[in-house]
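Every read-out reported here was derived from the displayed coordinates using simple, explicitly stated rules and does not represent laboratory data. None of the values given here were measured: they were computed from a predicted structure. Cβ atoms are built from the backbone, for glycine too; each structure is taken alone.
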Structure I
Amino acid sequence: MLALSLILAVAVLLFVTGWLPLELTSLLLLPALYFTGLLPIEALFAGLSNGATVTIGAMFILSAGLSRTGALDPLIGLFRRFGKGSVQRVLVLLALTMPLISGFMNNTPLVVMMVPVLLSLAREIDVAPSRLMIPLSYFTILGGTLTLIGTSTNIIVNELYRDAGGPGFGLFEFTPMGLVYSAGGIAFILLVGQRLLPDRSPLSAMVPRERSAEFVTEIVIDQSSPLVGRPAGEVFRRGSHVTLLQLVRGEEVTFGGDAEGLALQGEDLLIIKGTSKRIAELLARWGASFAAVLEDDHYVPIRSTSLMLGEAVILPDSPFVGRGVGELALNRRFGARVLAVQRRGRHHRFQVSRLELRPGDVLLLQGDNQSFARLRESEAVLLVEGLEQVVPRRTRRGLSIPIMLGVIVLAGLTEVPISIVAVTGALAMVLTRCLRIDEAIRAIDLSILFLLVGTIPLGLAMQRTGLAERIVDATLALTGTASPRLIISAFYLLTVVLTALLSNSATAVLLTPIALSLSAGLGIDPKPLLVAVAFGASADFATPIGYQTNTIVFGPGGYQFRDYLKIGLPLEVIMWALASILIPVFWPLRPG
């Protein structure tokens, strides 16, 4: 138990600090458990064959099949027809549709699909995207509680319960409580929460709406340029078709209006705005070079000004995470150039090449249609500004929807294990060409699967060594004669806190064996505590890092960390109160 406690403490520290990637920390648990003799080899890889790992991987493929075939096109059309009146109308449409869809579809691709639609609607009704993005994420999180397959945490808790000898949960067993629980959260967001949201624009707000007319870029002054020695105000006269936004000289930054009296020098970096024609004329007249942000420690010249701008969100499972902007070589690989990076509501334009990317970062890119098409195909980023999304295979829509409905019917009405049903559905998506095999592989979020491969054996070790029982004994000693209802309420709160620090999947894996042991110690049915874990692990509203959808909308909404706290903390309290009341009602402590 001492060795396992040390391993667990180090793993939690690494999860919380992020010193190592989440999936790497998880996989390091395997040799740690083996070389300390805590698990035999046959139990060490239980996470690979666990039903939760298989089911979640298959659900990623099923969701990608729906997305790729345009199964939600009618919904997008509905938003475009009826969502133009006001932000209230858009929010009501989101509240009516997102929870129901995310009850059956992985919410990550759902949010990825809806972000560009909402950005477009925000422009049409002249409202800041920050008024829509957090509600989109929260509504899909709440909808994940409606069914067993609505979120990965429900699947994890169910499969670990079955592995421990329990009967598991039915497909719609969460639905009655999920409806009431979600309705409470939705009511708060619509009536109170939206008033707490900021009016903040994303990175691309510096760019005019008519993208074809003007764009923002950078120029570097050559040492031999006739611009050297001339005041910036003379070059960029008031009323000029080219506007100086910023002048960067070494580490010193001067904004446009304050730079008018400064004499330009060689190697000055100017951030300017104007039409492609006017910028081309300026460069020809003054002999300045046209350049992008540093890539591989060198400025890359741009040979054409017939370019467009786009925003790209770094997704949580992107291969770009942890790499510097310069290392990506986006210009060489895709023909796209990074002009700026937004992180946690702050715009970074200086020493960008050395900036190590994190999930939720937003890149302001410049390139042509072919550049963005190649970048989109890499599926490393979500392109959200000024670009059409992937053209769906609409001819396959008549196949993908029945496949998903078949999965739901088989899982709900038969005794076939949900893992088998999900895998069969995923294979059907590929065999019917709703997805190519390479698209199906890319659809799987390996970070979550690697997390399960490493943490499920950790949960087994907690049971084998008796550490789970020791934790339960300490808990019972502290709670004394407290009501089991209060213990369930406290367990839900503990799950929420750990989810904010770790991740929803890791929290579900670690707390499920403790919930099973605690229910035995209290002499109650295990389901109420297991539901507390499932719902609590899906209730991360107060941070942008505990849940993937919160991370995805962070950049497009132009949010800062405190924005999540302002609306998320009150919502967390409300959901805690609802869960504390509802769980014992829908799952009696001593059934029968």
Structure II
Amino acid sequence: MDTLLAAVLSFVGFIVAYHTYGRWLARRIFGLDPQAPVPSQQLRDDVDYVPTRRAVVFGHHFTSIAGTGPIVGPAIAVFWGWLPALLWVVVGSVFVGAVHDFGALVVSLRNRGQTVGEVAGRVIAPRARVLFLLILFFALTVVLAIFGLVIASIFKLYPGSVLSVWTAMPLAVLVGYWVYRRRGGLLVPSLLALVVLYATIYLGVYYLPLELPVENPVVVWTVVLMGYCFLASVLPVWVLLQPRDYINSHQLLVALALLVLGLVVAGATGQARLAESAPAVAQAVPADAPPIWPFLFITIACGAVSGFHCLVSSGTTSKQLERETDAQAVAYGAMLLEGALAVLVILACCAGVGMGKYEPTPEGDYALAQAADGTPLVGRAAWQARYDIGRGWSGFNLGQKVGAFVEGGANFLAALGLPLQLGIGIIAVLVACFAATTLDTATRLQRYVIQELAGTLRLPLFTNKYAATALAVVLGGTLAMIPAPGKGLGTGGLILWPLFGATNQLLAGLAFMVTVFYLWRRNKPVWFALGPMLLMLIMPAWALLWQMFNSATGWFWPLAAMLTGEQPWAWQQSHLLFAIGAVALLLEAWMIYEGARIWSRVRGVLEEPLPPLELQTVPAGGRSC
């Protein structure tokens, strides 16, 4: 019952927070107005600026922000115990992450859909715009690399998921064409697409698992995914992005509903026992693992707070919202739903894994694994078999972390009577679809950033959307190819994850700065955002410095060995990681300086207004999805 109790208390907390704290922010702080002009109407072009109903925008926004962040992060963080992870997810979602997303969306809505980076140039200082854009550039490059690797790893580990994930793409194009060009309804085709997707999961698991006959399928899948990202980024949002996210949101919500039902049954019947499966607070962790403080706050990014969300809020969502009052449901609500997903992941990686460790049989089914002494691997033994401290922190790869959720979640579904093999397929598709929506949204956002930087730095080639998108996918794909020590290309996912977490959380702190300055200039209260802002500026910087200069595993020491001539030609992935970390810290310090320099002078002083809008001709085509 402890598993069920943890879930219920968390979910009830999210619901109460939405109707109290979220409503207070919407009414008293941001003053949302249903009649206020919004960018989707002001600048409508039916490519990026498309007025869209709230349900569709919510689906796009939720699937874009969720990705595999709230899956991989908690799956790693339970190394330190399930209780710290659970507390950070619940408290962080309500008071940090949802406030961050909400603020970024409202600020962008009231600045004609400009990104947070562009707004920073007006509410803080002109230099802050370039600094923020550079930070975004580095952060999004890491995002593309890490999420591309996650999907590629899922395809390698669970080939039964491949068919369903790729089937979603042509289905989305058909739905987009039907709704937008033929003026058809959305509900029926999206439900039909949902049926097709679940049918392809069954086919993929039992009849058409797609395994690549190559030595390193992760590399091949990563290249294919980057090619897909290029197309998704340059196409109008209604062709692929919106309908695909809407269809995926149905599929993901169904899978999440199944997970919740499985958790309820497993918890109520005593099959899932949280306290008996994993430690609440781990007393022993791998010797080479980073300390829980500050690394908990960057390991669990998505699911508690994530800087990437400010890019989705201000980069795509603000350009699609039909009215300001939709912002609470889309931004604050979607972040709480992501927190609920992270809670499910924590419980699946602990209580779910503890329900039993299963191994594939020659007949294609799964059987309960046994320890060396012949005892079944259930409870704490099953969890320890998955989180084997003896292998050390560096002994795990990204696929193994995702696998903890896939297999723990499949155990929950098995409590409903679903075959374990099918349950694994459903959860693997859930993970891959979440990651795919984040991946192509991140590519589009990186395209915006590169184009803005190119315009500022006078690099005309990269103001072109095709050249900017090509640069984005090439850099992301190249970073994804970083090898782990002694291994081949595309194996360094766990090396990249701390860098992703730290740069991502620094971005959250800087996005909070923009919201704080926006409110400060309007004589609005800022106390509720100052604490989260400081937390997200200090913790990621602390974590980056630890990773860069820790004497045992720091990124600086292999670089130092090369510079001093001890290993003059030795290539280490730490060289690149150290450089990215150092640049991120430098840019953060510079932007904080820019803000501190003007803080006392801008209270109640509005920033320069945007230039007047030219008369817009709304394209014929009606409302999009």
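For the reader, a short list of remarks on this structure follows.
- With percent of Cα pairs over 33 Å apart derived as 41, matching label from I, II: II
- Among candidates I, II, the computation of FRET efficiency 1/(1 + (r/R0)^6) of positions 146 and 242 (r between Cβ atoms, R0 = 41 Å, to 0.05) that gave 0.95 used structure II.
- Parent structure of the calculated result 21.2, given that mean count of other Cβ atoms within 10 Å over residues 122-129 is the read-out and I, II the choices: II
- Ranked by distance in nm of label points 7 Å out along Cα→Cβ at positions 74 and 314, structures I, II are led by I, which has the greatest value.
- Source structure (of I, II) for helix-only ellipticity at 222 nm (-39500 (n - 2.57) for each DSSP H run of 4 or more, over all residues; to 500), computed value -20500: II
- A value of 21 for relative contact order in percent (Cα under 8 Å, 6 or more apart), calculated from one of I, II, originates in structure I.
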